[in-house]
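> Each structure below is given as structure tokens.
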Structure I
Amino acid sequence: MGIRIAAAQSPSIAGDIDANVRIHLRFIGAAHAEGVGLLLFPELSLCGYELPLLRDCLLTPDDARLAPLRNAAIATGMRIIVGAPLADDRDVQPCIAAFSLLPDGSSTIYRKQYLHPGEELYARPGPMAPHCQELDGQRYAQAICADATHYQHAADAAADGASIYLAGVLISEAGYANDAAKLQRYAGDFGMGVLMANHAAPSGGYAAAGRSAWWRPGGQLSAAVAGPGSALLIVDSEGTAREVRLA
């Protein structure tokens with residue numbers, strides 16, 4: 001791939017953005033020490049999968065509370081993808097979003113396109129369009145949890161030239177086998193490398209399975225974290241993956 005990427009299998013404290021920023025910084029420091037160039041966090045990593053709290057946790061990429069993460073992206077030269085509800089318009093429901101904080105100080109936003117049943121009570125879907133970005137001569141697409149359960153989402157990403165599919169999720173043990181099988185299928189059908197970052201600990205009443213994973217282009221599972229708990233899953237430039245546990 002030419003660049004080392006990683007999934008941050010991180011825990012989230014319900015509704016506490018400042019505490020979660022500190023958790024993110026710990027993962028960023030560990031990833032930087034491993035030479036990671038892009039770090040993917042789980043769905044709603046900055047507030048937890050706490051749907052009733054979304055309106056209390058609205059963020060924009062230039063929010064002052066995110067300054068430590070923006071500064072870390074600049075200082076480390078790393079692309080950092082974090083999850084939060086997006087404050088687009090306070091008169092409508094927020095989007096569940098992923099903020100990409102870039103080494104040049106800029107940012108991009110991806111909005112979740114497909115909602116789980118029940119999420120429509122608290123959030124609205126984002127626009128139905130591929131969201132690919134350049135990465136060291138390749139293109140990567142982003143997905144947030146339920147996006148990755150829809151074959152068309154991955155197909156659209158592949159049609160837009162994506163060679164890497166990045167999914168920040170909250171998956172429980174009960175749903176893991178089904179969701180992982182879909183991600184593996186995308187790697188096989190579309191020749192994309194697929195990186196999944198799951199929560200490390202319970203969130204929003206769900207017992208997260210952990211087991212963040214990387215499937216090589218073609219569909220082979222290269223590695224998965226052994227269960228829940230704080231860890232990095234690091235994918236080296238040649239496409240091999242390894243787990244690094246955080247204390």
Structure II
Amino acid sequence: MRILVLSKSVPDLVEELALDEDNGELLHDDMTYVPSEWDDHALEEALLLKEEVGAEVTVLAVDTGDVDNMLFTALAKGADHAVKLTGDFDLATSNRKRAQAIANYLRDNTFDLVLSGVQAIDDIDGQIPAIVAGLLEWPHASVVTEVSIQGEQIHFRQEYGGGLQAEFSAQAPLVLGIQAARKPPRYASIAKVRQMMKSSTVDEIDASADTVPEIEIRRFFKPVAAGHAEMIEGDPEEVADRIITILKERKLVRG
């Protein structure tokens with residue numbers, strides 16, 4: 001069983017997004033980037049499968065800048081190989097173009113299972129696993145919380161609204177978007193990551209994507225504050241009277 005895990009670096013939301021308000025463009029180079037949380041769960045699920053059935057795990061990232069540390073961290077956690085797709089990519093590269101490059105790589109390299117985070121915080125559209133599967137004409141499912149290998153079958157559990165879950169099985173090759181791994185993502189110490197940087201390598205593969213149709217983002221805007229919170233002070237009776245007055249003013253109660 002050969003598993004490919006897709007990894008993506010995303011803006012660190014601990015910091016404020018950098019925006020050029022004159023032209024409405026994100027200043028990607030002025031932001032700090034970290035590995036996508038959901039991709040970490042995809043890697044953890046792959047590593048659990050490695051421990052259970054002896055799967056071989058390769059982690060892959062599109063070279064949009066500083067992705068080496070992310071890849072070496074994956075190796076430190078237990079991945080067997082790391083691949084960086086190089087070409088005409090940068091931090092603003094669309095998911096459609098990333099998916100095209102990944103699909104081109106998969107056409108030339110044999111994998112049984114592709115795991116990706118269900119989405120990423122910079123777009124929250126969940127497109128990459130779906131587009132990769134569509135381009136390859138492979139089966140796909142997202143919002144997956146558990147994967148197991150039983151013989152020739154890949155079993156997985158998918159979440160639905162209202163707390164419902166369903167169990168499915170499929171044959172390889174298969175693309176899955178992971179919502180959450182069965183266990184919290186494991187930690188790799190800085191010392192172990194540095195050791196990997198000295199003893200391991202990241203394979204660089206030219207994967208310039210074809211010209212693809214893309215959605216054009218014309219402008220970004222910061223959210224506009226539409227109101228404010230009113231802090232109600234006083235004893236319980238005064239607070240209750242004020243709440244009733246507010247509800248009446250907004251016509252939320254009668255009388």
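Just so you know, all these numbers are worked out from the coordinates, no wet-lab data involved. Keep in mind that this is a model prediction, so the values were computed, not measured. Cβ atoms are built from the backbone, for glycine too; each structure is taken alone.
> Of the structures I, II, report the one carrying the highest value of FRET efficiency 1/(1 + (r/R0)^6) of positions 168 and 184 (r between Cβ atoms, R0 = 25 Å, to 0.05).
Greatest value across I, II: structure I.
> Here distance in nm of label points 7 Å out along Cα→Cβ at positions 16 and 144 was calculated and came to 2.3; which of the structures I, II was it taken from?
Clearly, the read-out refers to I.
> When volume of the Cα convex hull per residue in Å³ is computed for each of I, II, which one produces 105?
Details: I: 105; II: 209.
Source structure: I.
> Given a computed value of 24, 16, 9 for semi-axes √(5λ) of the Cα gyration tensor in Å, for residues 72-151 alone, which structure among I, II does it belong to?
So the calculation was done on I.
> Computing distance in nm of label points 7 Å out along Cα→Cβ at positions 120 and 136 gives 1.8 for which of I, II?
Computed on structure II.
> One of I, II was used to compute distance in nm of label points 7 Å out along Cα→Cβ at positions 48 and 176, and the result was 2.1. Which label is that?
That value comes from structure I.
> Still on this model: Given a computed value of -9000 for helix-only ellipticity at 222 nm (-39500 (n - 2.57) for each DSSP H run of 4 or more, over all residues; to 500), which structure among I, II does it belong to? Let's see the in-between values first.
Numbers: I: -7000; II: -9000.
The value was obtained from structure II.
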